[in-house]
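Just below sit the structures, each encoded as structure tokens.
Just so it is clear, none of the values below were taken in a lab; they were calculated from the coordinates. Quantities reported herein were computed from a predicted structural model and do not represent experimental measurements.
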Structure I
Amino acid sequence: MILKFSSLLIAGVFACLPLLVDAHHSMSEFDRSVLVEVEGVISRVSWKNPHVLLEVTSTGEAGTLLTWNLEGSAVSAQRRYGLTGDEMSVGDMVRVAGSPSTRRDQYLQMHHVLLANGTELLVGRIREPRWSNTVIGAESWVADAAKIAAARGNGIFRVWSQGTRAWYFADLLGPPNYKVNESAAAMAAKWDDIADNPLIECVAPGMPALMGNPYPMEFVQVGEDIELRFEEFDVVRKIHVGGEFPDLANVEPSHHGYSVGHWEGETLVVDTFRVSWPYFDRVGVLQTENVMINERFTAEDNGNRLGYVLTVDEPAALVEPFVWDAYFVWKPGEEVGRYECTLEEWASTESTL
């Protein structure tokens, strides 16, 4: 279905959809069965993580000015499709197509932006152009040739990109494969993806949910220990290798916990304890500080693939230990960029319903 903004009355038209346990980051908010087109002038641009945001001013049927807030994918995703943010400026006339929010008036998850020069920008989940043959954003990955040629790695010590197409353990095309108990399911049913989502407030996800994020990570040797550096939210996990095992009662709980690693041949085995992050996933399944996390990282295929097995034991929420058998890939030239999450107060995160 396609709707033009001039005939659209957002408020009250879209029923509030129930939030499912397998919802993705803010995706449950948007009605993807509908595409709304908006034509107007860009009045604000925020080319920052966690989302690209545009404010577009258009003219309604009665001649009144309408202000639209438009949300695109994160900058971390945009730059991997060749988009820099320099393509759009305040004052530009644009046509935008996106999925309408079921929670906020005149708010779209934008997929297509048509510039006055005829160039179409693909800034959301849809990678097929809508209006133009001149397109930026259709390429699945754009890397600098010099960086590709200079890329080096040693075993697990390199930059890894997500190979398993998942978002916080949920397959992009299906539900998560973990089973929660009735109590945990009841709590998750109360989750509000706008009001309760800490990622929207630029709070980095803790363990184990951090491991399901879509952006690169890098293993770096620091003395005897290992750092696992993530692009998303600029998180750095420290993995303690060697030395005496600490008294966990003296370890202060933290969102990413205390990680201890050892080598079994070519496999790095990591156990993580004392995690204070309250969520197992990112849609409201709770966990306690008693959660036990085991990870196994193995460089495979001459360093082109990283096998990854995550096991989470949390009896307070899970019917049985959750095992996620996933993998990452080495893309020479890929880097762990800066995320620098920034809140924009002018784009409201509050529901109008």
Structure II
Amino acid sequence: MPKKSISSLELAAIVNELQLLVRGKVSQIYHQDKKELLLQLHAPGKGKVLLKIIPGKYVCLTEQKDTPLRPTGFCMLLRKHINNAIIRSIQQKDSERILIFELEKEEKFSLVIELFSKGNVVLLDKEGIIIGTLEWQRWKDRIVKPKERYVFPEAAFDWKKMSEKQLQDLFSKSDKKSVVVTLATEIGLGGLYAEEICRLLGIDKSISPREIDQGTIKKINKTIKEFLKHIETPQGYIYEEEVTPFPLQSQEEKKKTELYSQALDTLNPFQKVSPYDQKIRTLEKMVEGQEKAIEELQEKITLNGKRGDTIYESYAKLQKLRDIVDEMKKTAGWQEIETALKKEKKIKTVDLKNKRVLIDL
């Protein structure tokens, strides 16, 4: 299914890209659609820049400006308070899908853009009290409406600042069935990047997170740090159903853009896929999976065939070795047999506990 929203990691990439707007000014605000805001900004050294905000979906720079609708009440409220405001900072709330613009005019304001769940846009005063919100919302642990103090959702795991020890503790305590689910949900990378880590490191994504050893945890931590390095200067990579800020091994690239925003701006999050097209995509994925499974089986058949041929060619030697072991068992213990076998050059290891001998053919 085509991409509809961005992950925490992708928002971090966008935040890096939006730093060119800091010290710029809010020139105008439009409500292009019931679910879409457009901020016209003046960026230092760049001039007019348009910022598309689709709550619950994504934020990106754009060159597309549709004919604005009649301003909504919320749009008018934003114009009243933050038109001509200076952008002091743009940051992500920890590793959450929350973007915060710190603005200043005669007073200081915060514009909070929520990209999780249904999404929202909230304007706060300098004390953190809600002046206005795109949509009133009531959650079990917070209320988002004017005159209420804005409360951020309960913080999840902050993967941007985690240590190797924290990662190890999370894996050891995880109750998820597979490592890929732990990476996607508990760490918060999302399914796409969790799958990419497993692919890059050759990890069986279905194994339990508690089975991950220390060496693999070190590699996972290093790979996440490499992802962070990639998104410092993001570019856009467009695939069949994804757009990412750096290239992925698990996807076949179709197009590359200079900015990640340019790739995101090609999306249509409100486009509905017909049942017919969805069925075709499902069947195409099934065929792709079956072709991959066949390819892996062919590789196993070839490998096992070679192993069989090697064993057959060495059958006489192996049988002779087995006869020697059987004969020695009648008069000697396994310790003596081990000593005798280790004198043979082809013997790699002798496992007394399981009565096994590893031979290099």
Structure III
Amino acid sequence: MSDNGQYDVLLIGAGPSGSSAAALLAEYGHNVLLIEREKFPRYHIGESLLPFTHEPLKRLGLIERMRASAFIKKYSVQFVSTSGKASQPFYFNTRYDDDVAQTWQVLRSEFDQMLLDHARDKGANVVEETKVLDLLRDGDRVTGVRVRQPDGTEAEYRAPITLDCSGKESFAASRNRWRVPDPELNKVAVWTYYKGAKRDNGIDEGTTTVAFLPEKGWFWHIPLHDDRVSVGVVAEGKYLTRDGVKAPKDIFHREVTQNKWIEEYLAPGKSTGDYYITNEFSYHSRHCGCEGLLLLGDAFCFLDPVFSSGLMLALKSGVMAADAVHAAIEANDFSPAQFEDYAATLREGIENMRKLVYVFYH
């Protein structure tokens, strides 16, 4: 830790984008501080990796650790019609090279802890249970953050560049009023976890299943290790809350009866008892940052859970941001112009996913 609170880079949030960027920046030799509001390990939704996450995980040096983990291997995705008929799984090896044709379904408390531990191992300074209260500024330039420490006292940390990796809280975008909701994706998600539910065998054990509902809604069914399944329903709020039903548990169990495949696979199991709900989760930021500030992952944009793009974009943006920030430090230039390539690449990836999501719902 720096005695005077001065660092090369500050990072807000120790999720996948923050921990991956911190690890690589520390590996470059920079003095970085990763600030996390919670105490890890902690719960988080978003458990399915895409084949495209192989590249950032390889860059981080974590492929062998993933292979040795207990995470369920994922080889495919399948779709289930409203009548409950399952498609033939789409196996990734029919489209992608062998080294990326298998990925994983992860329990985020364990996966995110692994990434945070990796950042620490690389030399990143980490403070947990520390809440960022505000951005410090010199005119239009961000110069650091003000935080509340675990003992309740406040402190200031400063750096020429701050990375907002705060996830869907989107700390900087919300504070700067950059956050823009996507009216085309005004959905509600309700989810829980099951133990003892039916699952397939062999390479199909880790298949992600998307099961359709009659009113442009769908279920996700994601097998996890420890005999756990993540299962949730996504649809428009007016559909899910029809007839005055508003309790997440009641919504969930009513919708289970709307798809025979979901009903059959959950029947032998039992919910762990916790039900979650979130709404209006699709948004983007008008800007990718400003002088001394850069947005990563969900802090910049979140689309929709249907293609499991959140973790991929988080990891990729973490790697890209680390390289971009390293170049900025070398050039001593932290202006938005310095990060134009990063912003353009991130926006392009998000827009490509957005088009796919729009097609899915329309």
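Could you figure out which one of I, II, III the value 13 for relative contact order in percent (Cα under 8 Å, 6 or more apart) was computed from? Of the options listed, only II reproduces it. Where does the value -9000 come from, among I, II, III, when helix-only ellipticity at 222 nm (-39500 (n - 2.57) for each DSSP H run of 4 or more, over all residues; to 500) is the thing being computed? This value belongs to structure III.
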